[in-house]
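Next up, some structures in structure tokens.
Read-outs throughout are calculated quantities, based only on the coordinates presented, and are distinct from any laboratory measurement. Only a predicted model underlies this, so the values are computations on that prediction, with no experimental measurement involved.
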Structure P
Amino acid sequence: MIKRLLRISLIVFLIFGFYAARNYYYRYQEQKARDAYIENIVDTSTPTVSVLRDSIFIDYQNEKRTIHVYVPPNYTEDSLTRYPVIYMMDGESSFNDMENMAPEWEIDEVINAAAAAGKQTAIVIGIEQSKERDNEYTPFVIDDVPKAHGTEFANWLATDLKNWVDTNYRTQTEATATSIGGISRSGMMAYFILMQHPDVFGNALVQSPSMWVDYDRLFAMEISDEDLQDKKIFVSVGQYEGNAMISFAEDVYKKFKDRGLDAAHIHYEMIPDESHWHMTWRKSFAKAYPWLMGG
């Protein structure tokens, strides 16, 4: 009996040891990649990206926020063409390694390539994260985040910021041409904002969503069939982000699929060989953009 228990204990120890070693290896490789980026970091933004430092006033916070703006290469002063708009939270990561001190998402490069191929282009508004990121990217007050104001932030984005962008750029203002996106905690917020303001945002890029923040209340949110029918929702997660994160992404995908959205309106993508970091979201955007824009 004792020998049998020892054998079982040894097998359990070896299994846990294998998974611990594998996780350590992936974390080690990820850290090596991050260190290499920082050592060789340069300005990677393209010419049509601008950074408006402390330029947009958030009235309910009584502070100004930096936004990063990309316009397509075919955006000219004398044109009458109007463009779809993508709003990206954690926006300092959108265009430039030097702004993020990590791999940028190459949003500008992806859309520039679309322009060169004669495909649909878009304006992208990268909203820099707050110094109190958890407060801003948490929809409801919870024990861990007693100063959460994500609902107020969503309202500001859907009204004040959108109105400013629509006034200052040649945008297509309708919901079907307006997308909201984010990663991790802001990926969860992209889901929340789509559900909170379905009349403003027609599409969402929900990457590695941290639905654990308030799982029950987030998944209890619903919108009408009429609001849902034209939505396009791209959900993604890295292969090595862990069972919980993969499950959250799958739950978001399943929620909308069960509501009747077809493959043209709901898409799930697992990013191979990547974990919870910026290379995952770079690869995700490269897949999401043509899908959101219809090819």
Structure Q
Amino acid sequence: MNITKINQLTAHSAALYAIAPGNKSHTLFSAGADRVVAEWDLILGETIPFAIRTEASVYSLLHINSQLVIGTSNGSMHVIDLITKNEVRHLKLHDKALFDLFVDSVHERVYASCADGSVSVWNTADWSLLWHLKLTTKKIRRVAQNKDATLTAIACGDGRCVVLENKSHSIVFEFDAHEESCNSAAFLPSGDLITGGKDAHIRLWSSTDGFRMVKEIPAHNYAIYDILVNQSKQWIATASRDKTIKVWDFDFNEKPIRLDRAKMGGHLNSVNRLLAINDNRFASCSDDRSIIIWQIDED
């Protein structure tokens, strides 16, 4: 595959931690430490007349049902109606950073993972609290679900990955995934699980064998913060504190394509989040205050 840098978007004044699909197919939302949520026109490469200022840094964003959910460093969840531009809910269960907001569209739930070691589960119809799951004393950075939304994987700061069944959210598997912290997780279409850790390793876990580790790869130089799986084109992208993105084949057998500053015009600092735009494009955001749009073409 061939990867090309399409554009680099700059307007924020501090590190970016979150990106999400925008109001249209050619727009996206971004936010971070400057406490501003912006929307970008990816065709024009500039911001559009939309901005929300929050009371704290923004660590997570989710666009769902014409609403934008904003997760902040003080634990607040702000639900914004994108049609009226009004805040319709301010949810304040947590008091520490909300690192991830994940939607289960099958069951109409949103999962919020928090630095307090818990995950809250919300009904998207009325934003009532369904579950509050205390899983660790460390940070929880990511939530992932398998294809049929029967299992949820939780990446825990104590190094474990906890797998829950989705009816009552009881633990069905838990295993030591990484040294120090498990930072990211993503399911493959097969049901197998990929995790990335503070130890800079990727590990592949077999869902048909009790999530036994079947592959271990020293993938980056520093912590892995995000994993993006493209199911139709069968590639995987990983983002790291080492300032790089790497794009892998599904089997992790071939040498990855390295998207760095020197050769590809990549980021200057830690890469914090990845977002699929379509089957051939994805976005990345970084501590360098920018968003980069990447194009992937088959050979």
Winner on Rg/Rh (Cα atoms, Kirkwood Rh), for residues 167-214 alone once structures P, Q are ranked, highest first:
P
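With volume of the Cα convex hull per residue in Å³ derived from the coordinates and found to be 118, which of P, Q does the value describe? The partial results should precede the final answer.
Details: P: 159; Q: 118.
This value belongs to structure Q.
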Given -12500 as the derived value for helix-only ellipticity at 222 nm (-39500 (n - 2.57) for each DSSP H run of 4 or more, over all residues; to 500), which of the supplied structures P, Q does it correspond to?
P
